[in-house]
Structure 1
Amino acid sequence: MKWLGLSRAIHPADRKGTAGLAIKPLSGFSRVTIPLDMQVGPGCEAIVAKGDHVDIGDPLGKPLGSWSVPVHASVSGVVESVREQILSDGSHAQYVTIISDGKDTVSDHIQKPVVTDHASFIEAIRSSGLVGLGGAAFPTHIKLNPPPGKKVDTLIVNAAECEPYITTDNRICIENADDCIAGALATAQWCNIDNVVIGIEDNKKDAAAALKEAAKRAKREGQGNVEVKVLPTSYPTGAEKVLINLINGRIVPEGGLPADVGVIVQNVTTLWFIAQYLKTGMPLVKKWITLDGGAVKTPGNFEVPIGSTIEEVIEKAGGLKAEARKIIMGGPMMGVAVDDITRPILKHNNAILVFTEEEAILPEESACIQCGRCFRACPMKLMPAALDKAARANNTAELEERHVLNCIECGSCTYVCPAKRYLVQNIRIGKALVRAARAAAREKGGKD
């Protein structure tokens, strides 16, 4: 991979042993606990109470702002409780717990959306409860509605799935290629975008072939043109700014958004869901995840209700063959370790990795040897070792000077570090320090 003129790729072991396993629906969950905040920006306020009956697709929360999207029931049953809890990242949100009645009754309110123009398309996407399903949880209706004056000419479909272990996007492409193409073309049509390009790595040959055939069918039937661009397998190909540069050579400016260079990037499963929603009106109530790791008895790809607990998902998938010593939501490079096996599956979860003690052990840090490998690995041309040092020293001025907020937290620096420095972990802390300092400065300026 060439990024800004330098070789900036790393090649972690794929460990995609589930790539050939079809997505299997899991059912019979006893209860779900659904957070009303599963997105970037403010979440929802509960509109249900203890004792209420809900069916699949019924709204549970009222959006708190223009960025917010509704949250819906993923099982039918009775609301057991509505209470505030702490999310795995330390923030607070209302949680709605539903005791399933085992009937999986679909709400009478579900109906296919009527889309006639860009505004009605954006409203439909918001009503579906959709956020980016690749892991970022950015509200999709906001991303598809850039500010006035931002002319977008290219929709990039992110099918790279470059993180080790995760294979759900791969399976969605293989099993539902026509709807992946249909969702991309519908989005391009209603958002007035001329070009659609799918970026996929060359280690996903079956998925790439399925998408190419589906694109040919769509073109023959007069639905539109989609280019499937197969990219060399490397990490972090799927990072938004990196993928834009690989697909059309554009560079998103510091502090800018893809729309600043005429691009919108959407995850392939997000666009597949759009096609499904436009046909059925069923909001986002299920999630498609890879379950893997050395402690898992039967790794695979599964469809589960949003709000089902990690513990029950593991149990219904076949259980464990060894003691779980670490559980990660997401991939090993950018995922987050969870503190409690009863945490719920969220809208933007794409994997649960359950590691044994041997897999979970973190090596001890040693002193930086100034080798420069972290700099050479960084796709954003930052200096991770310097950022790490500044973060540990609470030096916000240096963090600002070295553009810490440009870090995409891909983990490449930590992966290549021979001293096993906790680089990306401390850079995350550094970003938080800078944001807090900026917020304090704004507050002070407002009081003066």
Structure 2
Amino acid sequence: MSKKLKILVAEDDNEFREALVGYLKSKNFEVIGAANGRVARDIIPSAGIDLLITDVQMPFMDGVELLSWVKKNQPVPVIIMTGFSHLFKTQSAIEYGADAFLSKPFESKEMLETINSIIKPKDEVNNDAKPKENEKKKLENAYCKVSIDEFISMQKLLFDVYIQIADDKYIRIGNKGYAVLQDQMQKFKEKGIKHLHIRREDFSLLVNFNMIVGKKITGAAEVSAEKKANFIKYAGEVILEKCFVIGVDQKAFDDATQFSNLALSSIADSYDLVNILDLLGKHSDDVYAHSLGVSLYSVMIARQLGWISHSTLFKLSLAGMFHDIGEKEIDKAILKKSRIELTQEERKLIESHPVRGKEILESLGKVPSDVILAIYEHHERARGQGYPRNLELKDISPFGKVLAVADCFVKRALKTEKYAGISAQDALTAMDSFDVDLLDQDIYAALKRAIQGHP
């Protein structure tokens, strides 16, 4: 008969501790309870325990202090019970070598799985320690980084929250529904915590996408899993193959690409938006690549302007993707012509695309008004020299001004069927000569900083 695993549970909440002890005993473990870290420390030398489960916050000796003592004096595996409010202590526990974490409140099944992951035979551990590279990459792609500022305005967590402790390891430190204390979040920020992580599928909740584009409408057509996967894959390939410009800071580009991929994944559930972009791609590869490029470089510009809200960045990214959607109804032969090759009628047709884009998106009844306005205004320029409304610069929306700058850069830099494309520096030089006086100067300066990789 195999020896029972002996577990010590250190928890200062009497009711919770007794519940844990009782449950673990019912699962055939030998269990001892301790009311705080000091009591647990005194028990350990003579108890012969195999595993310690301890709360991170306790009187007299907290979980981190107990963990440190155990690792130095009586090495046994340690599971830390933690929560969103104890982020600093959780980080300290990671440094002291905690073996696993449980974020309160947790389910009994999760606790058993965590215990089993620690006590499984060594040969299983060794096999698990060599994950295939594609599995590791899959895990890394399952999470996305979120600025701590995103949580300051939340009253409660909309999703589980994680911290990253290795390239391929994340631990949950906050559960969906947990109340967010504003002073606590400010303290995190003051202590230098800049980012937390959420699961990729929760990105839509973060940017309020369900409300923004109403993707779950009763009776609405659904996007098949295959079409969704192909849509995301193709758009991602276009970004990597056609949107990078020589001379652009690689890190800034990679960060913006990651955000664009998250945005694409979010809209992939919207039948109407996926179909519209698909139609644009089938109509013109160049316009499709240009649209994704404007989306990506708009995000790069916005970050240089200090726009950090994921909701704001998402809407700007969306505006970039759809800013030329009105061109899907214009003959491809006309779209391929340079401006000097256009007849007067063809030029009028080209200049109608912001109006048509506005009409198409308004007809969906679910795209934010500021996104539609940016699309309507992306060809407006200073001193009323743009179209369709000949607005003064002061009357153009912030999103519209950003799209205008990104649009000019992408048009000059990206390769097309009839144009070889140029480097980022050459594109900026051309913009300095021909475009700069018609653009917002602060936003143009932000583009330059983004391309050069300035913080």
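Taken together, the values in this text are just the output of simple stated rules run on the coordinates, not laboratory data. This one's a predicted model, so the numbers in the text were calculated from it and none came from an experiment. Cβ atoms are built from the backbone, for glycine too; each structure is taken alone.
Tell me which structure, out of 1, 2, gives 22.4 once mean count of other Cβ atoms within 10 Å over residues 183-190 is calculated.
1
Which of 1, 2 yields 25.1 for Kirkwood radius over Cα pairs in Å, as computed?
2
Given a value of 3.2 for distance in nm of label points 7 Å out along Cα→Cβ at positions 159 and 423, point me to the structure among 1, 2 it was derived from.
Derived from 1, not from the others.
Tell me which structure, out of 1, 2, gives 17 once relative contact order in percent (Cα under 8 Å, 6 or more apart) is calculated.
1
Name the one structure among 1, 2 that helix-only ellipticity at 222 nm (-39500 (n - 2.57) for each DSSP H run of 4 or more, over all residues; to 500) of -16000 was derived from.
2
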